Structure formats: C-alpha cells, structure tokens
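*Asks:* Next up: some structures, all given as structure tokens.
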Structure I
Amino acid sequence: MKNNGSTIRIVSFDAEGTLASHAYSRSIWQEVVPAMYGELHGLAFEEAAERVFAEYATIGPGRPEWYDIGYWFRRLGIGDHVPVLEAHRTIISFYPDAMPVLAALQERFVLVVASSTPEEFLRPLLRDVEGAFVRMFSSTSSLGRLKDEAFYRWLCREMDAEPGEVVHIGDHLVRDYQSASLAGLGALYLDRTGQCCTALHSLVELLQHLGLAAIDE
C-alpha cells in the first residue's frame with residue numbers, strides 16, 4: 001500500500017482507546033488514587049474523591065501533567081506509584097481485535113506505539129503486547145507535550161522514515177488524526193462507538209485499509 005506515493009512500512013498505534021480499553025486508567029485515577037488519599041487523611045471515599053477530582057481540575061487535560069501518574073502521586077503525597085500500577089494490572093483489558101491484528105501486521109510492517117500517556121503508565125499498560133512493537137513513543141515523556149504535528153515529525157525522524165511511510169491509527173480526532181495528518185502521515189481515525197461514518201470502527205478494518213485479508217476476531 002502507498003501513502004502520498006510512498007510505500008507504507010510503519011504502522012503506529014495509539015494506546016488507550018485503540019489497543020486497550022480505558023478500564024485500567026479509569027480505575028487508577030477515579031478509584032485507587034482517591035481511596036489512597038482518603039486513607040492517608042482519614043476521609044470517606046466520597047469526600048476524598050471530591051478533593052482529588054478538584055485537584056485534577058486545576059490542571060485539566062490540555063496539559064501534560066494531567067497524564068503524569070508520578071506527578072499526581074507526588075502532589076497528593078500518596079507514595080510510590082510503581083507498585084500501585086503493578087498491583088492493579090489485572091484490570092487491564094485489551095479490545096478483542098487488538099492482539100489478532102497485531103499478530104497479522106507484525107510480520108509485514110514495523111509496528112510502533114505513539115501515545116500521550118507517560119512511559120511509567122504506558123509500559124505496564126502494554127506489557128502483554130510490547131513484543132509486537134519495535135518502539136513505544138510517549139510524547140509527554142520524551143517531549144513534554146501532548147501529541148501534535150511536531151511530535152509525529154519527531155517520531156518519523158526517530159524511525160528514519162518519511163512521513164508518507166507511516167500510518168497512524170488512534171481514537172482522538174485531534175491528537176491522533178488531525179495532528180498526524182498535518183505531519184504528513186497516513187492518519188486513520190478509530191471510532192469504536194460507530195458514530196462517525198467516515199472513521200474506522202475496529203482494528204480489523206485497518207487490515208483492509210492496508211490491503212490485507214480480514215481475520216476472525
């Protein structure tokens with residue numbers, strides 16, 4: 001398959017919402033962190049959650065700190081995040097199409113991860129599939145920024161690739177689709193809700209886009 005005249009040789013995946021569900025991160029952010037904060041300060045869960053969520057709101061999802069689990073553990077004074085992330089890995093849930101599609105692609109393409117999730121969260125999240133990827137890129141850990149056009153251009157330089165040789169797929173319209181498109185990558189928007197008629201609705205559709213035979217999930 002070609003993109004803007006270049007032969008595709010690298011397929012890049014977003015992480016959460018694309019390969020794995022949000023169950024792990026939501027549990028950590030919305031349940032585990034408030035529970036630890038409440039235990040530290042002798043608060044009921046509801047009050048602890050209200051205080052923690054108010055702290056989250058002072059940053060907001062437009063800043064890299066929003067995604068930085070180490071930052072929040074330090075800010076809230078609740079200890080070391082590493083053993084906590086490890087202890088809750090059983091919550092991680094991959095979409096049913098993720099592993100079959102990775103297996104189908106890794107013999108034909110170079111696979112990478114391109115995520116805004118910091119590496120300290122990203123690596124435990126994707127440990128069960130990390131063998132499929134030659135690199136896992138975190139925009140916040142490496143560049144201190146959310147995924148944007150500059151990040152994708154940097155990724156291409158790191159992979160010694162022209163933008164046209166890379167296809168990226170992810171579930172965020174701006175950070176995965178628009179930013180990658182602006183950088184010249186073949187960008188694919190994944191909408192698992194099925195609400196966007198022009199998007200891909202599963203990773204299985206990626207195989208067809210790349211000219212490969214469909215698989216049974």
Structure II
Amino acid sequence: MVVCLQGKRLIIVGAGVAGSIAAFLVRRKLGNANEKIVVYEACRRYKKPCGEAMPAWLLKVVKEHGIPLPKTLYRLRAHVFGVAGACERAIEGVEWVVIDKRSWIEELRRRIKDVIVYQTVNVNSIASNIQNIVFVARGPFVGDKPLLVWQSYVECYHSNNVMLNITVKPFGLVWVFPRGKSTCNVGGGFVGIREARKLREKAMNELKKIVDIQTLISESYSII
C-alpha cells in the first residue's frame with residue numbers, strides 16, 4: 001500500500017466499514033498520524049443495523065491486509081435480491097457469511113481512537129481547503145434525504161439465505177439476515193417515512209411477505 005499525502009492532511013468523513021478500514025491502513029503506514037489524518041464521525045456508537053452479510057472471500061482480503069477480522073455468526077447458501085415483487089435474483093456459487101458487524105466496527109474504531117473526532121462536519125467546507133485530501137465514506141442516504149431505519153432481532157423460520165427486497169412506493173428496502181438456527185436480523189427503511197409507528201408497520205408488512213416472523217426479541221430505530 002502506497003500512501004503519499006505530499007504534506008497535506010487526510011480527512012475521512014464517516015467511520016463505518018470503509019472509513020474505519022481506510023484510517024486503520026493509512027495510520028499504520030504513516031506511524032504517528034495524529035497530525036496527518038483525522039476521521040469525523042457523527043455517532044459514538046455504531047448504529048447502522050443492516051449490511052451484515054458479505055462474501056466469504058472478503059474475509060481473506062481483510063486477513064491478508066492485517067485488518068482485524070469480524071466474528072462470523074452464520075454461513076449462508078445464497079444472497080437473494082428482489083425488486084418490488086417484480087423480479088428476484090439469487091447469487092449462488094459464492095459462499096456468503098453473516099458477521100457481527102457492530103462489534104467489528106467498534107473494534108476498528110478502538111484501533112484508530114487517537115484520530116477520530118466525534119462530530120458532524122460540512123464536507124464542502126473542509127474540501128475547499130487545498131491542504132486537505134477528503135475521503136467521504138458516509139452511507140448512501142445523507143444530506144436532504146435521511147433514511148429512518150427500523151431494525152429488530154426476531155425468532156423466525158427461514159432458509160439459509162440472506163434476503164434483500166427493494167420497494168418502489170415508497171422507495172426503500174427490507175432485509176432478512178439469519179443469525180442462528182431460529183434467529184434473524186430483520187428491518188427496513190423507506191425514504192419519506194419519518195414517523196416510527198408507520199415505519200415499523202410498513203416494514204413488518206413487507207417482511208411478512210418473505211419470512212415467517214414469530215417473536216420480536218428487541219428493536220431499535222436509527223437515521224442513516
């Protein structure tokens with residue numbers, strides 16, 4: 001890995017997977033990086049509940065680069081995508097795993113704690129400084145279209161597949177990630193629905209089309 005800042009400061013906006021790993025690798029390459037790199041993150045505790053499934057081959061890449069490995073919770077048969085009930089595609093032939101993403105992010109942040117600043121920033125403002133190199137590593141729903149997300153761990157019956165369904169009206173998504181023999185991470189988020197009760201109701205209605213939900217173990221809301 002070649003890192004050349006040419007006397008400038010690297011600003012990373014967002015300390016999720018992309019931002020935390022980038023900061024970890026650059027900080028390791030530069031050594032004492034306190035004056036050369038800073039990571040801005042809005043939330044001290046990682047809240048984004050989805051995105052727990054990943055191809056198993058990515059774990060090999062993570063290991064090869066000396067990045068702390070996430071804990072594997074479950075091995076899957078396929079990753080199934082659906083769009084508005086009109087089409088469905090299963091990605092098979094690639095081993096998928098479900099990871100403990102929240103604990104992984106928290107561990108990565110612990111490794112770069114000396115360069116993280118927990119506050120929101122104006123990207124345009126910091127990018128206007130010619131002494132800064134800016135890497136925006138925030139999630140896809142930022143700015144004027146925040147996404148309120150409802151998430152729950154539930155007892156349910158499911159196949160060994162990850163399921164991700166995209167909705168059109170309203171635009172959003174629901175997901176099902178198996179986390180054990182009879183436990184799933186389920187949830188959803190929709191642009192334009194900002195009231196928690198309506199969000200939960202819409203997500204549950206969509207989820208019941210693809211999985212048999214029995215009992216809610218816990219639930220939470222977050223904005224991404």
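Values quoted throughout were computed directly from the atomic coordinates according to the rules given, and no laboratory measurement underlies them. Just so we're clear, the structure is a prediction, and the values are computed from it rather than from any experiment. Cβ atoms are built from the backbone, for glycine too; each structure is taken alone.
*Asks:* If you rank structures I, II by mean count of other Cβ atoms within 10 Å over residues 7-14, which sits at the top with the largest value?
*Replies:* I
*Asks:* Given structures I, II, which gives the highest value for FRET efficiency 1/(1 + (r/R0)^6) of positions 31 and 191 (r between Cβ atoms, R0 = 35 Å, to 0.05)?
*Replies:* Working: I: 0.85; II: 0.25.
When FRET efficiency 1/(1 + (r/R0)^6) of positions 31 and 191 (r between Cβ atoms, R0 = 35 Å, to 0.05) is computed for each of I, II, structure I gives the biggest number.
*Asks:* Could you figure out which one of I, II the value -10000 for helix-only ellipticity at 222 nm (-39500 (n - 2.57) for each DSSP H run of 4 or more, over all residues; to 500) was computed from?
*Replies:* Numbers: I: -10000; II: -6500.
Here the read-out was taken from I.
*Asks:* If distance in nm of label points 7 Å out along Cα→Cβ at positions 47 and 199 is calculated from each of I, II, which structure is the one that comes out at 4.0?
*Replies:* I
*Asks:* Say we calculate mean projected area of the Cα convex hull in nm², for residues 119-206 alone for every structure; which of I, II gives the highest result?
*Replies:* II
*Asks:* If you don't mind, there's one more thing I want to ask. Rg/Rh (Cα atoms, Kirkwood Rh), for residues 71-158 alone was computed and gave 1.06; which structure, I, II, did it come from?
*Replies:* II
*Asks:* Looking just at distance in nm of label points 7 Å out along Cα→Cβ at positions 23 and 39, which of the labels I, II belongs to the structure with the highest value?
*Replies:* For this comparison of distance in nm of label points 7 Å out along Cα→Cβ at positions 23 and 39, the top structure is I.
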